[in-house]
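Peer 1: So, here come the structures, one by one.
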Structure P
Amino acid sequence: MSETKLPALAAIVGESRVLTAPADMAPYLTDWRGRYTGSALCVVLPASADEVARVVSRCAEAGVAVVPQGGNTGLVGGATPQSDMRAGGRGEVVLCLTRMKRIRAVDVANNTITVESGCTLREVQDAAAAVGRLFPLSLAAEGSATIGGNLSTNAGGVQVLRYGNMRELTLGLEVVLADGRIWDGLRGLRKDNTGYDLKQLFIGAEGTLGIITAAVLKLFPRPQTRATAWIAIVDPAAAVTLLGRLRERFGERVSGCEIVGRSALELVLRHIPGARAPLPRPHLWQVLVELSDAQADAGLQTQLEGALSAESDAGLVMDAAVAKSEAQAEAFWQLRENISEAQRVEGFSIKHDVALPLSRLAEFIARADTALAQAFSGVRVVCFGHIGDGNLHYNLSKPDFQDNTLFVAQTREVNRIVHDLVHELGGSISAEHGLGQLKREEILRYKSVVEMDMMRRIKQALDPDGMFNPGKLL
């Protein structure tokens, strides 16, 4: 799309909503980690599904690719346009959906909320809370991450153990297709066997099949009480065992279970103002557990204290602190949520977002730690994640800047050790961040030819000209 054709987009969304100046476009062209920087003909900010459809139609006519973007908090370059060289002269338009922020409907009786994709996760949480309901997805970036991005990456977060990821939390979608048509699939039904479940094609597709403009999401009873504990355990195997015992005892009231390695906690204590260690002595491994209940008088804190006392007597728990107030519980969660931000302060790391069967999680950590220490002397492992669903964030770096620069340059060799082991143990090399640009080629090593062929055929059927988010996922 040449400069002379840009006014056609301004006629759709308004002149001030088509950004062309380099300084204005810059925030949209680099990912959150600063790893990828691309180029774009312009950045367009539509305010409705109709405007999105008209922009897509105009870009299709001009043969220009469209890169959908929400809060730009992704970690794999999935919402960042390609460089001019990679774009092959075709040109790309960044379509930022953050102006699409309407809460379209709240159906309390049906326990659903219909929202536009530019709403931040926190805005949806607040809208649910205003009617006494819970939207349970919770992420560190919830103040800026948008629902569209959460859907496009099938986000999980810290409560997936109880409520599931975005696939489980979504009942219907509204999607703009590559030919500019709008598919209205905004159904609030929990049972609908009238053909293919089309919404699932777009959830987790990273904007490569269509542009999600709105969604019908599930709501749940709002918990009236919770109990939160920071627990020291000897190793990851003990964490898995503890989770199993807590679930046997408390069932679905176990709403969160996070594992945090010592190096991860130390980064937060070093770099996040106000962070305080929850236990008097350092430990190699910790677990953050939360129970919740819709009953205000459920007695969860007393029950959790009793359970941890019993597990301490059995030798499974080394030490524990049960939050005595909401403020203390929130402080515990901030320690977990700020790990990525703290690690970012010290520069680049080789990040892995992997999923494993719970039964193989401890084996993965032990074998990966050993293999990496043998191959790369002095490597620092920052391991944490959602142990409830087997999702680990396994990040690697070296403390010294120069050593780390050389280490990061060996990302391919590091990935081979980590990803091959994940694959051997029946896991996935991408749990909740997506593939984006980061793992687009890497995935070819682990998915079968048949599986990749099916994915390409779906892409061809829905986006035959490859205009949506090129260079990502496929």
Structure Q
Amino acid sequence: MHSGLRVLDPILSPPHITRNHGYMIYDQLVAIDADGKIQPQMASWVASEDGLTYTFTLRDGLVFHDGAAVTADDVVVSLKRWGARDGAAAFLMAATDSIEATDGRTVTWKLKEQFPLLLQILGKPSSVPAFIMPARVAQTPPTEAIKEYVGSGPFQFVAEEFQPGVKSVYRRFDEYKPRSEPASGLAGGKIVNVDRVEWVTMPDNQTALSSLMAGEIDLIETVKLDLLPILQGDPSIKTEIRDALGYQAILRMNFIHPPFDNVEIRRAALTALGQKEFLDAIIGNPDYYWLCGAIFGCKSPLGDESGSDSLKAGGDKAKAREMLAAAGYDGTPIVILQATDFEELGTAAVIAAAQLREAGFNVDPQPMDWQTLISRRASKNKPSEGGWNIHFSAASAIESNTPIVHPLLPSTGETGWFGWANDPGIEALRAAYLKAATFEEQKEIAVKVQARVLDNVIFIPLGNYAQVQARSERLKDMLGTTIPVFWNIAVEN
């Protein structure tokens, strides 16, 4: 996989590897199919004529991995914990009057006002999906990590074989009863045809390729592109781009500590940066990247590139120096978190350090593995006391293509995403987007969000790129989902 797994709570922590782990062992009430439509998964639903009440009925045969039946109480407690963590769910919960278990299989969700996107947010695949857990587990405070990993999904997590960052093991859950419909996207029948799935970590790319070609492993989630020609010449290996819309590399600053609590210094940093240098270093091959200043993606219906000319033109270091001087920058060290085992983001940190240093910033890159970085970015300590000023992330199209679902957009201060931006104007625009009656209105709001994000430097888009997966030809019928899932796969010996 693209990273070793260390963090196991997919509600508390949103990195993709933890989300992918969540899809192995948990399930959702509703899910998105291959056509982008919401379908029943754990439950069917009926909406009242006035749109203020949704009634969900759990399907027969749902069982947790410990043998207990899934109940409506489990659903209610799980949804409330999820609602306290997810940025899009926060709007839904604010519009909610109550979520109650009417009986053992029925959940009644009452709204204060109509909320047409309820099902879309409930079934969204990222970055924090609404996974259902046993009530005793979901009662864990949303600020604390769960300590028991029991779901009702198609695989069981084999805790006794877990080696953090090294190996994760999943066993087929024989009591799982798939839906009768064919698998489609993340919806439909999750039929498991293998006894066991192992995720193993191989930090050396060449070793991983050699292991794939030798049949010792079956899949590499993300292939280093300069090694791709080796695999493309092997008829036993299939390579493919899983997400045509690609990923966006993102630089995020910490808003609660100097110097980036000053918007003028944030603007100077943005002015110093240029996308092409990042993408040349991260990806290298221009066939697999594209300059893009749209925070919702240039291939998205809501994509708009307003305010990104400097980024796409390569930045202006001299102007950035002038802006720093005018803003009164005093040489405060900029602590940059650098992932050593996540190549794209680790390289981005190196390039950012060089560009910012050239513009007059005093930079302090601090290397660490990705899972350590994930834990550290949650710290609100001063950068000199174990905190940070800059870290890097990446967002896929499915989790960043609207003002509601984009994980970095919530700007509610210390309850927002890591970096803790505080911008009531963005929150007002996001709320307006929810009430937009037409696509034209949504587009108009998205353009305003784009402008405000780059003007206040809520985050900096560093360009978009495609990732290539490689797998053995003996793996058949792997679903074409952006998120790699391991049900439906058949294995030829």
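No lab work stands behind these numbers, since they all come straight from the coordinates. Computed from a prediction, not measured in an experiment: that's the story for all the values here. Cβ atoms are built from the backbone, for glycine too; each structure is taken alone.
Peer 1: helix-only ellipticity at 222 nm (-39500 (n - 2.57) for each DSSP H run of 4 or more, over all residues; to 500) computed as -8000: which structure among P, Q? Before the final figure, lay out each step's value.
Peer 2: On the way: P: -10500; Q: -8000.
Here the read-out was taken from Q.
Peer 1: Also: Can you spot which of P, Q the value 26.5 was calculated from, given it is mean count of other Cβ atoms within 10 Å over residues 75-82? Numbers along the way, then the final one.
Peer 2: Working: P: 26.5; Q: 22.6.
So the calculation was done on P.
Peer 1: Hey, another quick one. Any idea which of P, Q comes out highest on mean count of other Cβ atoms within 10 Å over residues 19-26?
Peer 2: On the way: P: 12.4; Q: 23.0.
Once mean count of other Cβ atoms within 10 Å over residues 19-26 is tallied for P, Q, the winner is Q.
Peer 1: Out of P, Q, which has the highest value for mean count of other Cβ atoms within 10 Å over residues 59-66? Can you show the working numbers first?
Peer 2: Values: P: 19.6; Q: 15.4.
Largest calculated value belongs to P.
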